[in-house]
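Where a number appears in this text, it was derived from the coordinates with a stated rule and is not lab data. Please read all numbers here as calculations on a predicted model, not as lab measurements. Cβ atoms are built from the backbone, for glycine too; each structure is taken alone.
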Structure I
């Protein structure tokens, strides 16, 4: 960790959205990428609990434009008079023909393809979906732009499990193939400290999990 006395520092809190409305999918896990579901009441409460101890310290909010992120972001921004920006690059990956379908159904129909995707997402893309390499490129590019733009700030970034995993892999220098090994439950927070000194930028992961 850098010597904090000689570096400027920002804090970026990456928060995954809470439980989305899954009434159309029973209790099945689905490929919910660009499918624009709203949060359940429980999902709202999960996110409110997650930031309860830090919401008064936030200087700016960045959010995916999808409703399960943006509606909560707007609520916090309005309540605390915080500047908020919708960032298209932080939208979840598009799963193409698997979008909105249950993992169970896809596994029954195309188990070999699903296995390829889990084992090597860089080299297998769901039919008509967004390649993971493209997803990684857009998320990392906007992440790097963000950490340069908000020195000495505390930023809340509200996004998705896939986006959060890509950012974790970038900061920890992990291969993208390993992102499926990272658990990011609903309303999970990853807190990053970014240090700046004469053009040098060092990103560190402070914590990952739940704040409350």
Structure II
């Protein structure tokens, strides 16, 4: 049986991930914007990546800032920094994204990055015609509860595409868990940063390249 849709994570699957240093600098800039000078390195790291609402609340309480106000600033600065880096040549797309042009049926994106960042990436690389739906996070604390491994955004994308069966292609354990919780198959693409990584979650398939999608049962190719 053919999949109704194929969906993709963005960072580490379609485009290369931003360096952690860039996200740390953005977090420091967000602190400065709210009047917090010289925050501890540990605080910057906590709100730079793998952020949870509880950890965010703890840091904001320590520095006497509103967590919602801080997170809105942090997401805006982080998105602006990534987009600026991309326009200078950072965040290049992977060459094997060309493989997606031969896939039949609707395609979508479900990312933990900001919606503004995803929209900018699609415009910059002229990928908008390729995807029928694309989800990133809103700049809200609530979005941290909804991000992968929660299936929230994946389920929204599936609803948009009218898909009952689907394949979700990712590069991390949260991607695989989100797919499982949404009741869809998963494929782990072994990019260089996860070549030898051991994950607790088990994907339906493992890929060396997005070109391998052409060989999977259930993935149909266009006739053009």
Structure III
């Protein structure tokens, strides 16, 4: 069997002055800070390539913020960006609203909260993990076909799908407190495979020093 590394990259900070839970809405672009984060993660992978890493396949969610994060990675590695809807953001009934935490005090929204374990306000966690992991395995096979043993692929996605995919891969419960996700802006969650067997998960934050003060809406 062939070893392969699949890197799940969260997009950079989004320009969102109204604090909207943007979900799958179009035209939410990276902020200036988000663009710097995208360049930072591109530089991280370029350094890996210069050290001999076989980075041969790049995939991104169709949403604007993911495509804009993938662009400098593509330029740095000389790769084309393949768009895959299986790694886009989760659906959410609060999409397009601002101040979601305060809105939860309004009884009109309480029916959406009846089952936080599913969750009842959006796409089931299990469905997200399943679709993302299917894309991961497809990317793994393509990477190995192109680069052989120890080939690597990068998938630029979104916080919640990445996080529940990691939880599922590690055999943990999918229900969680959104404030406790280990998946910061332009973080890298790496799945280490031998064939289709997951050996382990690694985590890195190339933009750690850019995170203080960055806008970050849990669930978006």
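Data table
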| quantity | calculated |
| --- | --- |
| Comparison of I, II, III - label where distance in nm of label points 7 Å out along Cα→Cβ at positions 41 and 185 is highest | II |
| Origin of the derived value 41 (percent of Cα pairs over 19 Å apart, for residues 65-136 alone; candidates I, II, III) | II |
| For distance in nm of label points 7 Å out along Cα→Cβ at positions 17 and 49 computed as 3.6, the structure of I, II, III it came from | III |
